[in-house]
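Below are structures written as structure tokens.
What follows is calculated from the coordinates using simple rules that are stated; it is not laboratory data. A quick note: this is a predicted structure, and the numbers were derived from the prediction, not measured. Cβ atoms are built from the backbone, for glycine too; each structure is taken alone.
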Structure P
Amino acid sequence: MAFPDPLVVDYGGDDTSFARIDVSSGKSIYSNEDGSAVITTTQSSNGKRKRTSVRIQGKKFASDPFIPATNVELSESVTLVIDRPITGFSVADTKVDVDLFVDLLTRNSAALLTKLLGGES
């Protein structure tokens, strides 16, 4: 099963459509209209463990600090990887851990996420 096409998510404060641009065995790639953000979802298994991931990659252009008249492309990525045994953890069990992860980073106006990105641990 695949996610809906397009995915509609809040991106920078606006609902943004991400159209599916590629699909293969265990992998789907979605992009916003101008290609400045890409979402990649993957599913894989090695017989003992399952790996599920969602990766968001952002791109933008900024002035080159060494040649201010020149713009350079910059990119960053954020990845959530869920690695679990084939048996022993149900979807509901794993969802509890993912919910904890999301809550940890977003509670109190994302205060801990802001601190983490600022270099605290």
Structure Q
Amino acid sequence: MSALAILGELQRRGVSVTADGDALVLKPRRAVDDAILGRIREAKPAILKALKQAWPPESEAQARRFGQSHARLFPFIRKRVWTPTGPGVLLSAYAEQCEILPDGAAKTIRVRTQDVRPIQ
């Protein structure tokens, strides 16, 4: 199972996934059973890489051009991005929050801008 498939499964279970150094933080932990935990352990390096993925050069150029770090998200508007609650489509990006349409959802959510990462 790929890292994105595991992250998607965790999202369906309502589990938030973040990276703390080389550790994965899963909340709520009670929603993670032994079967998915085994898959998480096997794919941990790929999951960490997906969560910590470096910004592409065009994003960094946007941040420099506009002088604001959230501008690095501009190239990803209307494209899929990763959030702690799982993948979704980025609809808007502001200094503090982004508006995301999660995969398979009908309603948008707001996520802290610093928690949004590109899916490449």
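Set P, Q, criterion volume of the Cα convex hull per residue in Å³: the highest-scoring structure is P.
I have -10500 for helix-only ellipticity at 222 nm (-39500 (n - 2.57) for each DSSP H run of 4 or more, over all residues; to 500), calculated from one of the structures P, Q. Which structure is it? Write out the running numbers ahead of the final one.
On the way: P: -8000; Q: -10500.
Here the read-out was taken from Q.
Have a look at P, Q and say which one yields 1.5 for distance in nm of label points 7 Å out along Cα→Cβ at positions 45 and 93, as calculated. It must be structure P, since only it matches. In this comparison of P, Q, the computed figure 4.1 for distance in nm of label points 7 Å out along Cα→Cβ at positions 5 and 109 is attributed to P.
Looking just at distance in nm of label points 7 Å out along Cα→Cβ at positions 61 and 85, which of the labels P, Q belongs to the structure with the highest value?
On the way: P: 5.2; Q: 3.3.
Structure P gives the largest value of distance in nm of label points 7 Å out along Cα→Cβ at positions 61 and 85 among P, Q.
I have 20 for relative contact order in percent (Cα under 8 Å, 6 or more apart), calculated from one of the structures P, Q. Which structure is it? Working through the options, I get structure Q.
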